[in-house]
1. So Rg and Dmax of the Cα atoms in Å, computed for just one structure, reads 20.9, 69; which one of P, Q is that?
2. If mean count of other Cβ atoms within 10 Å over residues 109-116 is calculated from each of P, Q, which structure is the one that comes out at 17.8?
3. A value of -11500 was computed for helix-only ellipticity at 222 nm (-39500 (n - 2.57) for each DSSP H run of 4 or more, over all residues; to 500); which of P, Q is the source structure?
Structure P
Amino acid sequence: MKVLVIGGTGNISRGIVAALQARNHEVVLFNRGQHVDVPPEDMRVIYGDRRQRVHFEAKVGAEEWDAVIDMISFNAEDTASAIRAFQGRVGHFVHCSTVMTYGPPFDGINLPETAPLNGTSDYALGKIAADNLLLEAHARDGFPVTIFKPSYTHGPGIPLHRQLGCGGVWIDRLRKAKPIISVGDGTNYFQFLASRDAGVAFAAVLGKSECFGEIYNLVHPQPRTWDEWQEVAAAVLGVSAEFVHVAQDTLIGIDTQRYIHLLDNFGHTQIYSGAKLAAVLPEFDPQTPVTESVAENIAWMDKHNRVPNSDEDDGEDRIIESIQSLPLATNLWRAFGER
């Protein structure tokens, strides 16, 4: 297959490109060429900015594609441009959405693809609009779209997230034997998927006409608590993690902007059903050991200087010191009573 990946150098994209190459597809990328990681030397890259609509549509619409995988469509305008460019020129169009379209708030756990779309962040609303436009194009014109909704996907290409957010300073704290904040009691569940496993799904779905017009959650089948996740990172670093549990409301009250991801994403248990995808794509069976994928993620952060020096920001230290200095009863109430 001749496959165009819009993006191609980011976290999930890297896993997709690797999976496509393993299947001997002809892979072409479209991106701005600004990522710190450059594409393989032998890979064709069409350089441009998709927001320059006329240039983008002319460049990618000048060719026929067996498949297109769109990793950087964030709103209806991006998607409308893609439909104009590829209508009648693509055999299969795969769009990367997000589980954040489901919330918060969330309507329970093990959410299927038919769950209400409660997301209210700009990111979620943009993806909902993009998804709807693609489904409308499929229903109206037969546009051959499949929509994937990944949960948190990790690997080389982005910092390793923790529940407090996406900054990498916590890796430095672990290395220096400093305690780290854990939100609430640390038992909120999330699904953590290695990017190389996500890539397998994107590559394997191509050409499956039964998946046209469908949405699939793309998640690891085994949820983990955030404390378990943070302990994996500590194990990879060869250290022991010391958690100081602090109520979510307390953290948001201290600094809403710093901990904004607790409100719009990470501060909630999120478990999504992958049964629909498993039924049509049995080859999607995440096998990457979590310690291996986390180690690769941290190695990428070190290579690109994405682990900030925790000594340069004492915000977390001051919160921990305040919590630890409280009398025991008050400490427990503040840590767990406000959830």
Structure Q
Amino acid sequence: MKNIILGILLLLLAYQSRSQDVNSSQFYSIPSNINPAFTGFINNDYMVAASYKNQWSSVASAYQTVGATAQLSLLKNKKPSSIIGVGLDILHDRAGEVHFNTTSFNLNVSYLQVLDRNYRHILGFGIQNGMSLRKFDMSRATFGNQFNGYDGFDGSIDPLENGINPKQIDYNLAVGGLYSYAPKAHTNLYVSFSAFNLIRPNVSFYHDQENRLYRRFAAMVGGEVVLKGTWSLLPSAIYQKQGPNYEIMFGSFARYGMQKNNKENFAINFGLWYRYMDAIIPAIKMEYKGLNITVNYDINVSKLTKASKFNGTGEISISYSGLMFKEHKQPVKPIFCPTMSF
């Protein structure tokens, strides 16, 4: 009986997820997912990154999300006062007992303009064009009229659910803007605002019904400040609202850079975040040259603790950035980008 109740709970959650976007506790790891204006806003020429998220494995049928991105930062030295960023974001999410799958391919383009002679102030704008495939396994779904009245659900009973198309493809559009102030390495501030699902695609699986995806608005702020020696603090916060749902999350990394011959090759970050009325999120990040690995775990403290047993989400991300254009190896004037995962 307990497994049936938990299964019904997850089915309901999967149903509700139709009108919401996938989110991540590591919003800083692939920031173009939060705002397309961050595409290509990196200190190097290119970045590749991947992430994996496993949610509610203590309950049943864990939600799993895989994400990846590949980005280029162009024109830095040919036209030092401007950056054009291009990138492709891929996201795949599988949720619940019916294997509710969402696969998105998002093409991002950004333009970032330096505002002053000292290259400290930057204003950016980005646009995201995306295609999403949503589907679920009808054979794994159960409906109320399939309950046989005494020991569970009988899949041989006709659910009488007509007009269902278990697959759909939708186009979507998002825009975003940002401001960055970075006078030197490890000292910066960024503020951004973005809007997703601008055309509100119909995500209903019924032919004769309409269920428009809510627009999602996101505001993010963060930066880095040097404390003492090679220690620095990297606070960040995000607010997102989508229809009746909202998310508030804030926290910080404490970063320690290890130097040899006045050159930093390795750094370690210890972090702690809090998602309002939902989770406490410890995290650790390691940096080695252009490679970054971040691991976090959400400790659930919401009303779902009875089912989740205070367990939540495990998440890991890996990113690498480097140089590929000769003219960028000795830049005329460096542009210091926001300190995130790269």
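1. Working: P: 20.9, 69; Q: 22.0, 76.
Answer by label: P.
2. Working: P: 14.1; Q: 17.8.
It was calculated from structure Q.
3. Values: P: -11500; Q: -1500.
Computing helix-only ellipticity at 222 nm (-39500 (n - 2.57) for each DSSP H run of 4 or more, over all residues; to 500) on every structure in P, Q gives -11500 only for P.
Bear in mind these aren't lab numbers, they're just calculated from the coordinates by the rules spelled out. Keep in mind the model is a prediction, meaning the values are calculated, not measured. Cβ atoms are built from the backbone, for glycine too; each structure is taken alone.
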